[in-house]
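Participant: Below are structures written as structure tokens.
Every read-out reported here was derived from the displayed coordinates using simple, explicitly stated rules and does not represent laboratory data. What you are looking at is a predicted structure, and each value in this text was computed from that prediction instead of being measured. Cβ atoms are built from the backbone, for glycine too; each structure is taken alone.
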Structure I
Amino acid sequence: MTTNKKNGLDQIFMALADQTRRDLVHKLALSELTINELASGFDMSLAAISKHIKVLEKAKLVKRRVVGRVHHINLAPEQLTAALDWISIYRNFWEKRLYLLTDIIDENDKNENKSEK
């Protein structure tokens, strides 16, 4: 893994570590929104929402489009690919472990059924 890719992953995971930013990403997954639209439903100031958006921008998870004085924010889902790739390694690891555990339990059940007869 290159240093740039690792730093990108660090920024993505750091950005997504905060519940508010995860909520913003979730809202943006549905459609492009203005900052005012993004801020609705949050009990914080526009300045606080803007700070969260800047963290997401630094991680390249969102893109900003300015029309006049209105800032439109879009999700950049392609940036999540690196994080999903990293997570999938561990998903595969645990799936294999769970399959092995299932096999062991099934084998124990068979042995118990044989001994009961």
Structure II
Amino acid sequence: MQTESADLFIERLQTTLSKIRLSDLVAVDLSATDQEGVIALDKIQTQEHGKGHAKCAMRVLTSIADDLEYEIKLFPRPLDEETDKDRLVNWYKRWGFVSVDNGEAMVRKAQWGSSR
């Protein structure tokens, strides 16, 4: 059962990324949604592609979401011309996201027990 608000979720993520020294390497922007238990992933962007920083940040994000039983929703949009949308969608799928709304959005439900 959820015990923390979306604001506390976001604060916990930022604190964790800072503790493991990822906050300067990866920008992760989250926002509350109008649905309880759903957080929006607005952006995950790294300073250097291919270094594993986004992967590490996503691991932290999904772990916190699982722990707090939050669903994550996003709209897969490349942030630069170098990023291929299909490749981005496939990257999110590897993290458990599935396409919804005719492929316009993706969601990842909490994975019960995966972070425990």
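Participant: Out of I, II, which one gives 21, 18, 12 for semi-axes √(5λ) of the Cα gyration tensor in Å as computed from the coordinates?
Facilitator: Working: I: 45, 18, 11; II: 21, 18, 12.
Answer by label: II.
Participant: A value of 5.9 was derived for distance in nm of label points 7 Å out along Cα→Cβ at positions 50 and 106; which structure in I, II was it taken from? Kindly include the intermediate steps, with their values, before the conclusion.
Facilitator: On the way: I: 5.9; II: 2.1.
The correct label is I.
Participant: If helix-only ellipticity at 222 nm (-39500 (n - 2.57) for each DSSP H run of 4 or more, over all residues; to 500) computes to -11000, which of I, II did it come from?
Facilitator: Numbers: I: -23000; II: -11000.
It traces back to II.
Participant: Quick one: distance in nm of label points 7 Å out along Cα→Cβ at positions 74 and 90 came out at 1.6 when computed from one of I, II, so which one is it?
Facilitator: Working through the options, I get structure II.
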